[in-house]
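Student: Multiple structures are listed underneath, in structure tokens.
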Structure P
Amino acid sequence: MHTSVSASIMVALSVSSALASPFATTVVDYNAGTNANPQFTDATTALGSAERFTGELTAFAGGVTPFNPAFGTDEIVSVGSGGFLTFGFDQAITNDASHTFGIDFIVFGNASFFDSSFPNGSVGNTPTLFGSGGVATIEVSTNGIDWELAAITTLDLFPTLGFQDYFDPFATTPGTIETDFTQAMDPALGLNDLAGLNYAQLLDLYNGSGGGIGIDIDSTGLASVNFVRFTNNSAERFEIDAVSVVPASSALALLSLGLMGATQRRRQ
């Protein structure tokens, strides 16, 4: 009897964790820095999901693809030189060996590819990214006080893709099949590995992922964290759209188990 109850409580807690938002839920601290874009200084715009369709209130509304990044003032936040942005998460970011490519969380910036065959969408033989901005120093913390360095990187590969059925790189209507913003891309791939890819080949490479820059917290020595801080120690500003938590591979299984248990109890 006690074993059954304990097991039910553990499953309930696991299910609750699985149901928590996989995105940043709180802006803990924000300093725009010296050269942030003044149109993008509302840090709360980076909470929740990355953008899938941008510019709804303009004449240039379109799907977010690797060739067409988000640009709305309510969609991204700018961090200038000397600035910083700190997020809190309801769902813990875990250093989990089961995560694909070892990636524990994903950052969505505002970079995009230059289209070498506009408007067809081609990376070209000399791949070029624009909009990635300066270098971000990324730190993580369990308590929001003590910090460990996780990465120092530009926010470039891979540009955000909002829907899997955006077959037009400059789509003017939303798609119907969402990409997965918690599915990591292969961090071993570099810009030169994408040389010559057309848009269809790029979609195949994404394979259902929404892109983003994958970060592994293994080097920090921390098992899990609930805070991420971005600091700009470079001369150029950078923009952030969202940050997502990569779920443990068992999360969906636990959720399924919990729902099955609840269904069985209702039937009894």
Structure Q
Amino acid sequence: MDFTKTTERDSNYDHLEKMSVNELLTNINKEDKTVPNAVEKAIPQIGALITEVVKKIKEGGRLFYIGAGTSGRLGIVDASECPPTFGVPHELVVGLIAGGDIAIRKAVEFAEDSKVQGWKDLQAHEISTKDVVIGIAASGTTPYVISALEHCNEKGIVTGCISCNHKSPLSLTAKFPIEVIVGPEFVTGSSRMKAGTAQKLVLNMITTATMIQLGRIKGNKMVDMQLSNNKLVDRGVKMLMSELNIERAEAEKLLENNNNVRTAIEAYKDGN
């Protein structure tokens, strides 16, 4: 593998300990600015995977993210935000991390090196050919993730991946690979930085575009969001006021009666 363009290559900077705080921040920011451009180059790959995800979910399937360390945590964050944002069931988008839930907060030694646990973790969710599994690994070399996708391929389950190295073992395993080549990190090998940012951006694109395609957004509004706090209730009231051209008191009553923005809009238009 050519590491001259990868996250493992030696940093473009040296003697970091001699830099002032301002120099550190300026140079980190300089590197961060390159990430969106790298993501843009991968849009065709991202689009191909999203098309497959939408198709499978419409057919009754689910979306799984599987990763280790930072990559696993990012997948879990994205999955956990789908129910409150789009009003979908918690089991529709599932994030799995090497080492289990404890690894969300604390690193579990050697968990990512297992070649059997990834598939076991997927089996615990009764994975099937209806589903899509996306492996996330900055280097594209994580055994836990690669072996899980290999088993999925053997079972005819659609596989995708997000990695930051060109033609990595993970990319070569996934049927729908996404490669965001961010180059060397500011701190050599610290893939929680540019690579992590790239992965987060791609994950945002996957779930947001998917949920829009599934009809979970009306106009540009989160009409299916869960009204789980006062801020979101207030947002829902304002959506109704804008959409239906009604006063706040009527919008509040309408939302209270229906507990969902979309349902409230439909009820109002039906005269209920």
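Throughout, read-outs are computed from the coordinates displayed, never taken from laboratory work. If you're wondering where the values come from, they're calculated on a predicted model, not measured in any experiment. Cβ atoms are built from the backbone, for glycine too; each structure is taken alone.
Student: I have 0.10 for FRET efficiency 1/(1 + (r/R0)^6) of positions 143 and 167 (r between Cβ atoms, R0 = 30 Å, to 0.05), calculated from one of the structures P, Q. Which structure is it?
Tutor: Derived from P, not from the others.
Student: Here distance in nm of label points 7 Å out along Cα→Cβ at positions 135 and 207 has been calculated and equals 2.2, so which of P, Q was it run on?
Tutor: Derived from the structure labelled Q.
Student: With relative contact order in percent (Cα under 8 Å, 6 or more apart) derived from the coordinates and found to be 30, which of P, Q does the value describe?
Tutor: Answer by label: P.
Student: Comparing P, Q, where is distance in nm of label points 7 Å out along Cα→Cβ at positions 95 and 215 highest?
Tutor: Q
Student: Taking distance in nm of label points 7 Å out along Cα→Cβ at positions 175 and 247 for each of P, Q, which is largest?
Tutor: The structure with the largest value is Q.
Student: While we're looking at this one, here's another question. Which one of P, Q has P(r) over Cα pairs in 10 Å bins from 0, in percent, as calculated from the coordinates, equal to 7, 29, 33, 21, 8, 3, 0?
Tutor: Going label by label, the one that fits is P.
Student: Going by mean projected area of the Cα convex hull in nm², for residues 151-238 alone, which of structures P, Q comes out largest?
Tutor: When mean projected area of the Cα convex hull in nm², for residues 151-238 alone is computed for each of P, Q, structure Q gives the biggest number.
Student: Next question. Starting from the value 18.5: which structure in P, Q was mean count of other Cβ atoms within 10 Å over residues 79-86 calculated from?
Tutor: Q
Student: With distance in nm of label points 7 Å out along Cα→Cβ at positions 55 and 71 as the yardstick, tell me which of P, Q scores highest.
Tutor: Checked P, Q; max of distance in nm of label points 7 Å out along Cα→Cβ at positions 55 and 71 sits with Q.
Student: Determine which structure produced the value 24, 19, 12 for semi-axes √(5λ) of the Cα gyration tensor in Å, for residues 23-110 alone, calculated from the coordinates; the candidates are P, Q.
Tutor: P
Student: Of the structures labelled P, Q, which one yields -15000 when helix-only ellipticity at 222 nm (-39500 (n - 2.57) for each DSSP H run of 4 or more, over all residues; to 500) is computed from its coordinates?
Tutor: Source structure: Q.
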